[in-house]
Structure P
């Protein structure tokens with residue numbers, strides 16, 4: 001899909017852009033409401049909108065209402081720090097197809113995008129995502145399910161995102177910064193070690209190896 005990403009935070013914008021591109025999407029990323037209006041009104045080739053609400057030059061809700069009137073079928077996913085129930089209801093009532101509160105796990109955003117795209121007829125329910133295998137682990141990207149020898153392993157969205165990122169970047173060390181950017185956008189940088197620890201507890205040793213001072217790699221031997 002061709003996606004317009006509206007996010008003013010520089011670091012988070014880079015992370016989400018990389019996440020969407022890794023998911024096979026073409027992304028135009030803008031940081032201002034005026035830029036978003038130009039791209040969405042003058043360039044008609046977008047399949048979906050990922051929209052932050054707190055923008056420097058205006059309220060993203062205004063753009064949300066405008067696009068819902070101009071393109072009623074356009075899939076729109078809001079990403080925002082506004083977590084109150086009234087904020088959620090306001091966003092959905094203003095026309096959002098889905099509402100995702102920061103911080104969020106990368107695969108959750110991709111899964112929600114697929115869901116709203118299916119409802120809009122942009123994707124079929126067949127052939128989405130991919131199953132990834134490593135040693136005796138099987139990870140179903142579309143259903144966000146991990147199993148070992150057919151037995152399900154219950155991962156949190158962030159743990160799933162970390163493992164999926166490592167699976168997609170095989171045979172090389174993934175730096176801490178890159179893993180944080182791809183797997184856990186906008187999360188506290190100190191949280192990565194906690195998530196890695198919990199992931200290892202659930203899947204066992206012999207999978208994720210720490211390369212001291214650099215990052216992490218899947219251990220094939």
Structure Q
């Protein structure tokens with residue numbers, strides 16, 4: 001069984017779109033991990049009869065909590081503002097093997113903006129600089145446990161850290177189908193500024209710059 005884990009904080013509008021979509025396309029188990037929403041996210045999730053649990057705020061903590069509540073042997077981490085391809089379950093099962101125990105999809109920004117579409121194009125290639133949580137990530141429970149889950153001390157880049165550690169234990173596959181990804185951060189702060197901040201944060205993270213400095217930098221430029 002594939003367990004879908006969705007960390008949320010104030011995502012009621014996106015959940016109203018995502019949850020029925022997942023159910024219509026064969027989702028067996030959906031777990032909403034609420035990090036302290038003040039909107040109707042929990043109510044929306046409960047209306048769609050999916051499992052809702054509470055967690056300390058923080059994407060890594062929320063995703064780990066979701067795994068603890070999950071029953072499946074395949075874990076699928078999905079952002080609330082992303083839409084996986086309709087065939088996500090079959091695609092994951094088709095690419096899973098003894099050699100390949102985790103992977104993701106390509107991403108496609110929900111826009112006609114050429115800059116962001118070009119950005120999306122490169123997500124089809126393997127390599128850390130082309131990854132992102134919006135692409136969604138699937139992994140076997142066995143490999144997840146060998147990694148001891150997500151690093152809860154991280155306040156950002158937790159998914160990159162997770163993928164980096166996973167690649168040391170298993171090969172992975174980028175499934176050549178698109179996850180539709182929201183442009184809300186780009187829309188709010190501008191394409192160039194947002195991409196510049198993401199680039200600097202990624203560079204700084206892999207160069208070992210302390211995450212608090214990176215977080216302060218990102219918040220300053222994206223305030």
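No lab work stands behind these numbers, since they all come straight from the coordinates. All figures in this text were calculated on a predicted structure; none of them were measured in a lab. Cβ atoms are built from the backbone, for glycine too; each structure is taken alone.
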For which of the structures P, Q does the calculation of relative contact order in percent (Cα under 8 Å, 6 or more apart) return 21? Q
With Rg and Dmax of the Cα atoms in Å computed for every candidate in P, Q, 16.6, 45 is reproduced by structure Q
Compute distance in nm of label points 7 Å out along Cα→Cβ at positions 37 and 197 for each of P, Q and report the one that scores greatest. P
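Given a value of 18.4 for mean count of other Cβ atoms within 10 Å over residues 5-12, point me to the structure among P, Q it was derived from. Don't skip to the end; give the middle numbers.
On the way: P: 18.4; Q: 21.9.
Among P, Q, the structure yielding 18.4 for mean count of other Cβ atoms within 10 Å over residues 5-12 is P.
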For structures P, Q, which has the highest computed value of percent of Cα pairs over 12 Å apart, for residues 53-100 alone? Q
Given a value of 39 for percent of Cα pairs over 23 Å apart, for residues 45-156 alone, point me to the structure among P, Q it was derived from. P
